[in-house]
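See the structures that follow.
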Structure I
Amino acid sequence: MKANKILFSLLAMNVCFISVGCDKKDSSKGSSSRPIDFEHYYETVEQRAAFDNENTKNFNQTFQNGLDDNLFYALEGAWHTNVQGAEHGGMKHRNLFYASDGTDSYLAIKARGYYSKEDPTTIGLPEGGCIVSKNHLGPGRYEIEMAAMPREGGVSTMWTYCTLTNNEETSQNEIDIEIGGTTNGTNFENIWYTTWTKKTVKDTDTVDVTDDLYLNDGKIHKYTFDWYTDYNLQGIKRVDWFIDGKFYKSLEGNVVPEYETPLWIGVWFPPLWAGSAAFDHDYLLIKSISYKAFDPTTQFVDTCRSQPGYLKVDPSSLNIQTITLDEVKNVNKLSNGDMESLDVSSRDQSYFGWAIHSSSLGSVELTTGNNSEHGFLLKAATDSTETYHGEYLVQTLTNAYEGYRYNFSIDAKKMTAETDAAIEIQYKDAGGRVLSSKVVIPVDSLDYKTYTYSLVCPEDTMKVEITLAVEDGSASYDNASLIYVGC
């Protein structure tokens, strides 16, 4: 039963700016993405709809004691898997972890990219993980504190979803926060906000957030949406979205659901529209998830009784492993960094991340590495006139933005005194244009030596390119790593 609607005037409000993320030099970006900018709008939500503080479905899930069986299922399932060239493995229980630094605990959802070899039976099929609320939830404030999975190809998301008909053409009640969708070749400069009631009745807005942050900056941010079925008692269905308490976008009208739905949280690999999952693994890190219902006497909601049609189990039955927070934060951004294999990826024909540059005329072999089983031996070619031709292996990290800092390390040695070899680092913009001078680190030792470099991405950076180069002779490389250290 829908409540009677009483009109009253909307109070005028102005906004406090909340600065988050990395410092930005260009403050003009994204200014058109926020149509209104009310002061204290986040804090004054109860002027628009009172909270139902006694609602038994309210919750604040933290992870000191793990996932609460009363609140969430661990879900295993897959959808949109039949797009040729974009096959993926869906969401699996095995990718749920707890992460701890000894004081604080988090939920870490592992994202496995094209190059993950952890399960030999699923190599080349990227896969994530998901949880879903046991209760169907209605209008209210939905919040998640999280650091998005930072790699291209996967999407970190919190969404509501329920279908009345099991056919999205006729019923798709959904509200989304999606991080990682591509817009003009970028993934983490924009956040996607969407609300649906049918497959063809929806509204989507891609909001530029770079005034304030890049969405893969490694920091915990608070993402919020307020769902109203009677905004300000004006008879308007509406959703407001926030980041760190700052208002970014609203959508309203018949695209906004009026049916209760479960809440879903996870990381998954959509076909094509999130880019290429050309990495080994990384994590979505979650600090808390909360829901607080609005007063049902003013915020009507109808019943949707359908349940997610996937395997659902209580988290306590899974024996979810606890890993250290350092394992989540210090993921090697270089795939096949241990250089133990020259297996070729079926997805892009690279050596699981290391691509042969088009100008290469030499060869790559496995050799004895530094304190490990193998390394890469790069040999320059020679012709009958003794003219040498180089060999180059390249790996590119995308979505590395201005001010992002990385620690690079690699073991290398040249095989003869006459060898001409080097490690090269280049910063590139979205179009592939080289920014600033190329960093060249000569390989100058006949014994394995660890070469290090601290990278700081200059303005307009989108990509960091690491090249292992041999111009003359041959050189051996092993144990390459690129660790993100902040911004």
Structure II
Amino acid sequence: MSVGQAQSFPNPPGGFAPAPVPPTRRNVELVLLAFAVVITTVSLILVEASQEQQITWDLGKYALAYLALFAIAHLAVRRFARYADPLLLPIVALLNGLGLVLIHRLDLADAQDAAYNHQPIPSPDASHQVLWTGLALIGFICVLMFLRDYRLLARYSYTLGLAGIVLLAIPAVLPASLSQTNGAKIWIRLPGFSVQPGEFAKILLIIFFASVLVAKRELFTSAGKHMLGMDFPRARDLGPILLAWIISLGVLVFETDLGTSLLIFGTVLVMLYIATERVGWLVIGGVLLVAGYAFANQLFEHVRVRTDTWLHPFDDYSNTGYQISQALFGEATGGLAGTGLGSGRPAQVPFAKTDFIVATIAEELGLIGLTAVLLLYLVFVLRGLRTALAVRDSFGKLLAAGLSFTIAIQLFVVVGGVTKLIPLTGLTTPFISYGGSSLLANYLLLAILIKISDSARAPAPTKKTQAAAPIADAPTEMLKRTKGAVG
């Protein structure tokens, strides 16, 4: 082959081909959201058909509002977190839709009771829930827009942690008229406005502990004592768990809020174990948990009442045991397949829209329906943990794990209380129960988790550097032989 022919066929460029851009999976999210809309609309139709024997405007109003809100949420994710996990938002949308259906169903029962007793018809709480969902999604979108990099949260971790403690402490120092409901001082009540600050405090404290544990991880894992086949931390390194224990015990004592106390301590304990991989932290945490509860049970009346109601709910059926007893009766009535949407009597359980909405699910959807709902939560938590495994930085890993586990622990506390597995706590079911504070806080939690997921799934940034020419493509140079050269 001549030189001219060789020049007409240049060598192929060297190096590796660029990695393909991963799919965003936003269309998958859109299809799943449409599926959630269909399920919610069909459930509303079933409730209307069972209760009213006709289709009313409320059905169209709620279905259209639900569709519009989550269409906007999907567009926001598509714009500001295009690589995020496609399952997180649809799961939350379905849970939120189920909550809207159940609240509407209980509104109809309240209206029937009011008409039977010749009382004014109360305003529907489902309309308020739609409004709270809209406000929560505004907060959700704001986090997606303005939190460009979730790692910036670590820079302000101590400020956020202090803010979380202050939010927890405010109801304890307020008068009972401004903070107490059903014996628990967990509210800030102002004219025309009320908020439960503990819902937001849990997120701030998770951010704080995630940052501290990442910064001090070597301290917690490099030294300690090996006993009974386990590695235990040194006494001087117990600061984070002791702080969480003191905060939890203070919430239990001064605010009579067992649920938030268990939630905060359980979440921090799990985060400590994830950060250090030491079973000794779980052992110490379990001992502190039992000791703290035994201490409070001996000294404080309201804790003893909760314990007695848990152990013997039927001994004081008409008073302290009425709520849990009615819930157990409803769960037994639901059985395996439930009574059907709109066909049970869940309104007989006090606070069926908030603390005991799980009893409503168990009665009208049965064990099968309740299991399906719990599986949705399980998938949500597993996707959050998958995000924690996939993200590249330690702070993101621990933050995603903490946010995911706090949903799991809260669900365990709620379902355990309603089914009499553990004492009643007063926590709400995430994304399902009626209430603005819980809904807004959990949507903020979802937004942070989606931002971490987007970072974990996004392609790695490529650096534009000018690479050296491959040897095969380097130009040929003519070398002149000098006199006296060897060979």
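Taken together, the values in this text are just the output of simple stated rules run on the coordinates, not laboratory data. Bear in mind that the values here come from a model prediction, so they are computed numbers and not experimental data. Cβ atoms are built from the backbone, for glycine too; each structure is taken alone.
Have a look at I, II and say which one yields 0.20 for FRET efficiency 1/(1 + (r/R0)^6) of positions 95 and 119 (r between Cβ atoms, R0 = 25 Å, to 0.05), as calculated.
Label of the source structure: II.
One of I, II was used to calculate mean projected area of the Cα convex hull in nm², giving 24.9; which?
Comparing all candidates, it corresponds to I.
Who wins on mean count of other Cβ atoms within 10 Å over residues 191-198 among I, II, i.e. which is largest?
Looking at the calculated values, the largest one is I.
For the read-out helix-only ellipticity at 222 nm (-39500 (n - 2.57) for each DSSP H run of 4 or more, over all residues; to 500), a value of 0 was computed from one structure; give its label from I, II.
For helix-only ellipticity at 222 nm (-39500 (n - 2.57) for each DSSP H run of 4 or more, over all residues; to 500), the value 0 is produced by structure I.
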